[in-house]
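Trainee: These notes open a run of structures that come right after.
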Structure 1
Amino acid sequence: MPSIVFDSLKGGLDRRIPQTVGGANVQYVLNNAHITTGGKIRKRPCLLRTATLEPGTKGLKAAGGKLNTFYESGTITHADTRFTPNKVPHPTLSQLVTKAHYAELFNGFLYCAVEYADGSVFHHYLDGTVPPRVTDVNCPHSKQVEKLSQKIYAAAGPNVRFTKTADPRDWTTANDAGSIAAGTQAAGSDTVTAIGEFKSDLAIFFSDSTQVWDVDSDPANNALKSTADNVGTIYSKCSATLAGDLIFLAKQGFRSVSLTALTNNLQENDVGSAIDKLRNEIADADDPISVYYPALGQLWKINGNKAYVYSFARSVKLSAWSVFTFPVTIEAATVLASELYLRAGDICYIVDKDTFNDNGVIPVVEVEMFFQDNKSPGMLKQFSGYDGVVVGSPQIAFRFSPNTPVNVTDYIQIEGDMRAGDLFPLEVCATSIAPIFRHELDEEFELESLQLYYNNLSNL
């Protein structure tokens, strides 16, 4: 009996084409689940509440073996010794810290850029100096910051200013500190919107273009290497390096830039084109953040209560997108000792692949395949049954009318290895069919394979 087999599902979420047209290895809907390196669909890791922080701090940045938070005035001590509160006073007013845009160790001390309730941003170097604020008049005190070549780089309108080598408090010393006039090389907008490290070079973003600069401890050696016009970003914290590429959020969607070995030109790579249609879920005023989750080899692009997750493994040719939805709004994310920590208000969570609910809230896993006609379009088929292998107890249903996708069979609960006994009955006559899975139980779930059996009525 002919059959349709779904056993290699590593394509991930793909919204480039209608649900009526697509392969058997990609998914039209993939919520709260991700693709494994084995090409299976697995329920996402869940949030395990790990700490309730004392009120008054913001941010969450791993550095120096600690999870660092930030506050403006008074004295705050975290009872949980994994967390270190850092006092970063506002220079003139008592303004609460609202965000920590950047924090990283520099010569053993934390360098940070924090935003306050009045909208101002100031840089601090926590080397014991009182006050810790960087007071050099040439420090731009911007939220776009990067450490490279023993210098701190920060956006300054059309330029990127940098410090003296090995001295993040000195933004002035001639022939060592200085600035990169990136705006003079920009084809469109000349305001720097984000900066990041790309293959030991400095990536400088504008809203509509991207530049890569070769930077050196000796500024005389700084040089523009490549430019990509018509692709940039307006989001200061949504770029991250993954497997040699720099992935960021452009107007078009998630994009990657890379230097080709032959031409040495910066090229746009449509790494995120599969989910471009979800781009409008992120508003211009939003402040998405990026974090790499090493335990699963995933790059998370977090915006509010959603994460757009890119699962990548070059060794098994895996590059798949999915969407995670959480019951809380995520304000900060960081990785310490390969563990991913998320902050929502004063609650901190650890992302745990062995936990199956978000602090008591069970996520709804939704998986929808594309309609499959088994390479015989327009021919009526009588679907008689199915089997497969799952972990957990999901529900399954089938869309059976490509022109009327609301037509769906009743949901049936399945579990385990269904191949041992009789086929599960499926009484549907259709030219093509699209399986749907839904799982909302406090347990592990994985879809390993599904096989649908049918007769082609045109051959009878």
Structure 2
Amino acid sequence: MSHHRALKASGLIAVAAILSLACGGSSGGGGNGGSKGEIDIGVDLPMSGGEASNGVPTLNGVNFAVKQQNDKGGVKGYTIKVTSLDDAVNGKHDPQKGAQNVQQLLASSKVLAMVGPFNSNVAAAEIPVANRDSLSMISPANTNPCLTKQVSQDFGGCQNYAGYDPGSLRPTGTNNYFRVAGTDDHQGPANADNAFNQLKITKVAVGDDAEAYGKGIAQTFIAQFKKLGGQVVLPLQDFDPNTTNDFRTFLRSAQNAGAQGIYFGGTDSNKACIVRSQMKGIFPDTAPFMGGDGIVTVQCLTDAATAAPGMYGTTATKDADQVPDARATIDAFHKQYTGNIDYGSYTIPGYACAQLIMNAIGKAIDANNGSMPTRKQVLEQLSKTSNFGTVLGPVTFDKNGDNSQQIMSLYKSEAVDSSKKYLETTDNKQVGWIFVSAKDYSTT
């Protein structure tokens, strides 16, 4: 995820152009394409207000993949186009809007699959709508495990953990949902492992933003931290972002109870990183603030203000800069996209989602004797994806639609200079997210 409201002037024009597409426009991504006709890939992401820097970099990845494919002649003679819709309402991702967007995509017979959504609660609203019409969905960023599988009874099952379970989201009984991101039942533990084993922290306090993503990842952090021998000094506390602006009572209670750091499950758009800024003066500046991919963003650095250094965040995907085969794609991307929020943590996963869809479309065309396939035929081919080479490396989908690789990447926010590689930075503070390490939790 990538947030940044203070855009450079040089990026405004590019962002404005992209946002015009986000309101329902269509983009062919340039290039020559094919001559047989047009096939559309739908995209649903939060692309306005404070969440523009979530969706815009991800959409850019999709558009760039499609452009490169069209430059090579399209897919089996067909030109691929992108139809993108915005699921943010008043600057915040909205499940109802997401479901409406899927209905709009379904209304076009040219839309054979879609990339998105970005947020897990939006996915829970969209999957049943798309499922009834065999529309394939691939998310670059959803991490709630209950979208695809049951969680341990330690959490009371998915209905308790998330409020839904995989079966309730698939009225036809056939899976239509896939993701390249890993899941929070691994992402929360990855940060717990780092806190206990590397940072040598034994006491923490944990809060969340009262959404399925935030509550779920917080619970998995707690479970692993306790398993390792750590202590959670306060009960897990939910904070409604619509009514909460001041977290200092919670923070003082945590500090008084002996917490050495804070883990917060949630997103920057739900004020997660305001918590970090309010730690200042209550906790030592060296006390870590931890969270999932909802905080590994430029907007989080901005919201944390002078307390920005010393945060630890995870992403449920490979760091693309650590994938040698991705280097050429990233370099080519930066030649075309130069705006301040054009590139983020999920740009390359968005690119990979488009690659996977176009591969399935190509195979479906072949299976349909060169003619335009149906959504169901594309879904059948996508379900069979095995060891397909993407910019993130080979992808295989298991029976649930999950990526068989569950790689969690860890980042730390710290001061950067021109000699350091960094994922994202907020210009006025020169603090960026530095890649620390990655671990594959596929077999753990």
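Bear in mind these aren't lab numbers, they're just calculated from the coordinates by the rules spelled out. The structure displayed is predicted, hence computed values, not measured ones.
Trainee: Taking Cα Rg over 2.2 N^0.38 Å from the coordinates of each of 1, 2, which one would give 1.12?
Mentor: Value 1.12 for Cα Rg over 2.2 N^0.38 Å corresponds to 1 out of 1, 2.
Trainee: Could I ask something else about it? Here helix-only ellipticity at 222 nm (-39500 (n - 2.57) for each DSSP H run of 4 or more, over all residues; to 500) has been calculated and equals -10500, so which of 1, 2 was it run on?
Mentor: Here the read-out was taken from 2.
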